[in-house]
Structure P
Amino acid sequence: MSFLYRPSQPEPAPLRWLGDAIEIAVVVLAVMLLLVMFANVAARVAFNSDLAWNTEFGEFVLLWATFLGGASAARRGAHMRITELVESIPPKAARVVELLTRVGVIGLLILLVWYGFVISDRAMGQEMTVLHWPMGAQYLALPIGSAFALIYVIYETVLLALGRPIPQEAFQD
């Protein structure tokens, strides 16, 4: 499928499949959100009434799309970076700084995965007011999206450690 992202350097098939699944999920979630919001506006205009479940469903979908989108951005190397320091130091030192930065990001993502599962598990007994879905299902977006991002950051770190090019298409001029 040519509309899916392909990095300049081919990635292993399992990472490509995971990335494709994440991107398709984000698009499906965005379309669902758009349709539900449009239906709610139409209901308000046509019937002077709104869909009771619209807000909770929108929050649920938006949260999942956000964290999965973050994982997709990690795959592309598209998260915001301030590169002045790295660009101003010698290449060997820049590589060390880049590696240390990614090790810090890996640590942060591990914390998000761990505590995200803890929070989600504790909230599974609570229900959303209108949808009656477990609140923990909504909170699962944090650890799952972070786990997917972690996979891509670890892959990028390994590439960097081996001296191979990393996906940074978002920053190419």
Structure Q
Amino acid sequence: MLTQPHSYAGRTYVFSERNWHDCDEHQRAVRTKRFKLIRTDAYTALPLCTAADIGASPSFQALRARAKAGHLTPAQRRLFEAPRAHLELYDLATDPWELRNVADDPAFAKTVRELAGVLQEWMEQSGDFPAAYRVRDDNTDRITGVPFSTKIPPLRNADLPPPEERWGRAGPT
């Protein structure tokens, strides 16, 4: 692959997840060459978590000052938006910065269904868990990143059901 990089076609799908970084999140994503679908199954009523190390940085403090003054760009405002979408789809060919969520656009309905199904299948095959089985209190303020404590809060429901009982439906509706 390294000596003949053009001979490697790459993967059709690449998967990612975000669970914990000072605040609980339950995000899963699948990416193709053209599209990225992000599924957020919990905490959508809250803004995206700001980790303590980021929240304390001078650049993030400046960003918060701009937010307070009403001087953020639309892209910067997304860091603080709530509620957040359960499903996000980005057309990376026309929107490489992922600023326009097209998940609700009827023109992309087939792509949303396809990628949501692929993502659900990956979650089940990899032994993932529904968000309801991994809930904990935040460890930092979601906007400022100021820590509440130095200990990670315990899971509220740490008892996972067996894999065959975890998923009651085939993907998001």
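Throughout, read-outs are computed from the coordinates displayed, never taken from laboratory work. In this text the structure is predicted, and so the values were computed from the model without any measurement. Cβ atoms are built from the backbone, for glycine too; each structure is taken alone.
In table form, for the structure just shown:
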| quantity | calculated |
| --- | --- |
| Structure (P, Q) behind the derived value -6000 of helix-only ellipticity at 222 nm (-39500 (n - 2.57) for each DSSP H run of 4 or more, over all residues; to 500) | Q |
| Origin of the value 25, where relative contact order in percent (Cα under 8 Å, 6 or more apart) was derived from one of P, Q | Q |
| Given 1.7 for distance in nm of label points 7 Å out along Cα→Cβ at positions 57 and 129, calculated: source structure among P, Q | P |
| Origin of the value -0.65, -0.71, -0.97, where log10 I(q)/I(0) by the Debye sum over Cα atoms at q = 0.13, 0.14, 0.19 Å⁻¹, for residues 41-120 alone was derived from one of P, Q | P |
